[in-house]
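Heads up, there are several structures right after this.
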Structure 1
């Protein structure tokens with residue numbers, strides 16, 4: 001999972017995922033002396049320097065690339081029961097949409113169906129990302 005102040009990167013050489021903060025990326029871009037940073041942050045700045053060089057690192061999709069709202073919307077349209085479908089479409093409107101949507105899924109007994117749908121949608125996003133980046137993957 002990524003935080004708003006950080007990004008995650010896949011190191012294609014070793015298969016590890018590294019999370020670095022924007023502060024660490026900025027320090028790497030500016031070539032700030034590593035000694036100016038606390039010991040605990042220095043390793044991440046070294047990784048950020050490798051990321052900036054563009055060697056072996058691919059940025060993972062962020063929550064903004066995944067668009068969970070769109071996944072919920074598509075799920076609501078996929079429900080054959082028009083009453084439930086309409087209730088889900090209403091639930092995703094406005095502030096608190098994620099909580100209302102989940103509550104509605106519980107209410108109508110389709111929470112497992114939602115989680116299965118979401119898992120498949122996320123898998124499709126992951127596969128597309130791997131294909132875009134010429135990465136091998138297993139399903």
Structure 2
């Protein structure tokens with residue numbers, strides 16, 4: 001089984017807690033994992049499998065701990081054509097920019113050549129206060145792609 005690098009962006013820690021849950025599920029399924037909370041580009045292998053999990057901050061913005069990564073991707077323009085990724089956003093649909101952060105990061109990754117595996121999952125925490133419930137089927141389907 002391949003290694004999955006989980007990349008998290010969080011303001012209050014909810015996305016980090018959620019990523020830790022996903023890490024356990026992936027490991028139970030036989031994957032090896034690397035969990036990085038707000039990494040910079042130098043910490044990432046520019047190949048392999050990434051699972052990006054982020055909440056949205058303010059008016060659809062990335063959390064502070066993912067701002068540097070986003071800026072580095074924009075400025076350094078890395079070749080991500082060997083990256084296969086999944087995307088999960090946590091947000092509240094009562095806000096205009098629901099899951100805006102994951103949408104922005106998803107666009108950046110695709111623009112640099114990364115290949116998205118499956119549809120992104122947008123979890124409305126107003127509907128699913130326990131995001132793990134909303135992610136169960138998505139994660140099973142996503143793991144089956146490898």
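Nothing in this text is a laboratory measurement; each read-out follows from the coordinates by a stated rule. Here the structure is a predicted model, which means the values were calculated and not measured. Cβ atoms are built from the backbone, for glycine too; each structure is taken alone.
Of the structures labelled 1, 2, one was used to calculate FRET efficiency 1/(1 + (r/R0)^6) of positions 51 and 75 (r between Cβ atoms, R0 = 25 Å, to 0.05), giving 0.55. Name it. Among 1, 2, the structure yielding 0.55 for FRET efficiency 1/(1 + (r/R0)^6) of positions 51 and 75 (r between Cβ atoms, R0 = 25 Å, to 0.05) is 2.
1, 2: which one has helix-only ellipticity at 222 nm (-39500 (n - 2.57) for each DSSP H run of 4 or more, over all residues; to 500), as calculated, at -11500? Structure 2 accounts for this read-out.
Across the set 1, 2, mean count of other Cβ atoms within 10 Å over residues 11-18 reaches its highest value in structure 2.
Taking relative contact order in percent (Cα under 8 Å, 6 or more apart) as the criterion, the top structure among 1, 2 is 2, with the largest value. Work out the source of 1.5 here, i.e. which of 1, 2 gives that when distance in nm of label points 7 Å out along Cα→Cβ at positions 83 and 115 is computed. The read-out comes from structure 2. When Cα Rg over 2.2 N^0.38 Å is calculated for each of the structures 1, 2, which structure yields the highest value? Structure 1 gives the largest value of Cα Rg over 2.2 N^0.38 Å among 1, 2.
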